[in-house]
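Below you'll find a set of structures to go through.
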Structure P
Amino acid sequence: MTASGPVRFQVVPAAYVVFLREGQVPGILLQLRRDTGYMDGYWATAAAGHVEQGESVVDAALREAHEELGLVLAADQLEPLTVMHRTLPGGGPIEERVDFFFRCTRWDGDPSLQEPEKAADLRWFGWDALPELVVPHERAVFDAVRRGGAPRLMTFGFAA
C-alpha cells in the first residue's frame with residue numbers, strides 16, 4: 001500500500017516475431033543468446049524484446065525485427081500467433097509477463113545478426129531438429145506450432 005492507495009499488479013509486455021520459412025526447407029529462425037544476463041547459451045526467437053512506454057506491441061515487434069535482424073517489416077507482414085501470460089514463481093514483479101507472439105512468413109532481405117554483443121549465432125532449424133537448449137516458454141510456443149497450431153492464449157509457469 002502506498003500513500004495514494006494499494007500497489008497495483010503490473011506485468012511486463014514483450015513482442016516476439018517468429019520467422020517461419022515455408023516451401024523449400026521449412027523451418028524457424030532462432031538466435032543464440034549471449035552476454036544478456038538472461039538465458040545465455042539458449043536459442044531463442046530471432047527477434048523479440050520489451051514493449052517500450054508509449055509503443056504499441058506491433059510497433060515493438062517491427063522495431064525488434066529491425067534492431068536485431070536488420071529487416072524492415074510492415075505491420076501487415078505480422079500475423080498474431082498467440083499471447084502467453086507467464087510467471088516465474090518467486091521471480092518478483094519483473095517475472096510477471098504478457099508475451100505477444102507474431103508469425104512472419106514474408107519479408108524482404110536476408111536476416112542477419114545486428115547485435116553480436118547479445119547473440120552468438122543466427123540459424124534456421126527444422127521443426128524436427130530444434131536445439132536442445134531453447135528458452136522454455138518459447139519452446140512451449142514452438143511445440144504448439146509444430147503440433148498444428150498454438151492456441152490464441154497460452155499460460156506458462158503457473159501451478160496446474
Structure Q
Amino acid sequence: MIDLLPDLFDDYSDELSLFETQYYQYGGKRIFWGEINTVKCFEDNSKVRDILGTDGKGKVLVVDGGGSMNRALLGDLIAMNAVENGWEGIVIYGCVRDAGVLETMNIGVKALGANPIKTKKKGVGEVNSILSLDNIIIEPGMMLYSDRNGIAIAKTKLNLPSLL
C-alpha cells in the first residue's frame with residue numbers, strides 16, 4: 001500500500017483529527033501507525049532517549065518540542081535505539097538531525113525540520129503527559145496514523161484497509 005490516510009478518512013472521517021501543520025518525512029518507513037506515548041520537552045532530548053530505550057512494539061512517540069528549530073531532539077543514535085526496541089514511529093514538533101541516516105532506518109520519523117545541533121542533556125521533560133498540537137488534544141493510549149498525506153489521530157484503534 002502506498003497511501004493509508006485517504007482510505008482511513010473515507011471510512012472514519014468522524015473519528016480522525018488531521019494535523020494542520022505539515023511535517024517533513026525523515027524515516028525510512030513511509031507509512032506507520034501505533035499507540036501514542038508522549039514526551040514534552042524543550043531543547044533537551046533526555047526523556048526522548050529514555051523512552052525510546054524501552055519496548056516500543058506497536059507504539060509511536062509524539063514529542064512536543066515546543067516547535068523549536070534551534071536544536072535537534074532526535075539523531076541517528078537515539079533513532080537506532082528506537083529501531084532496536086521495535087518502535088513504529090516518532091513524530092517531533094521540533095527538529096531532527098542526521099537526516100540522511102534517518103531515511104535509511106526502518107522507522108517512521110516526521111519532524112518540522114532538521115538542525116545539526118544536538119541538545120543539552122539536563123534530564124528535564126514530561127513523559128506521558130497530555131499534549132496539545134494543532135488544536136488537537138493528544139493523550140497517551142490514543143492512536144496515530146501517518147503517511148505522506150499527513151498525520152492523523154484517533155481516540156481508539158481503527159480497522160486498517162486490507163491492503164496493508
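Every read-out reported here was derived from the displayed coordinates using simple, explicitly stated rules and does not represent laboratory data. Predicted model only: the values in this text are computed from it and were never measured. Cβ atoms are built from the backbone, for glycine too; each structure is taken alone.
So here's what we get for this one:
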quantity: Structures P, Q, by Kirkwood radius over Cα pairs in Å: label with the highest value; calculated: P
quantity: Structure with the greatest value (metric relative contact order in percent (Cα under 8 Å, 6 or more apart), set P, Q); calculated: Q
quantity: Which of P, Q yields 2.5 [distance in nm of label points 7 Å out along Cα→Cβ at positions 13 and 133, calculated]; calculated: Q
quantity: Among P, Q, structure where distance in nm of label points 7 Å out along Cα→Cβ at positions 85 and 117 as derived comes to 2.7; calculated: Q
quantity: Given 21.0 for mean count of other Cβ atoms within 10 Å over residues 37-44, calculated: source structure among P, Q; calculated: Q
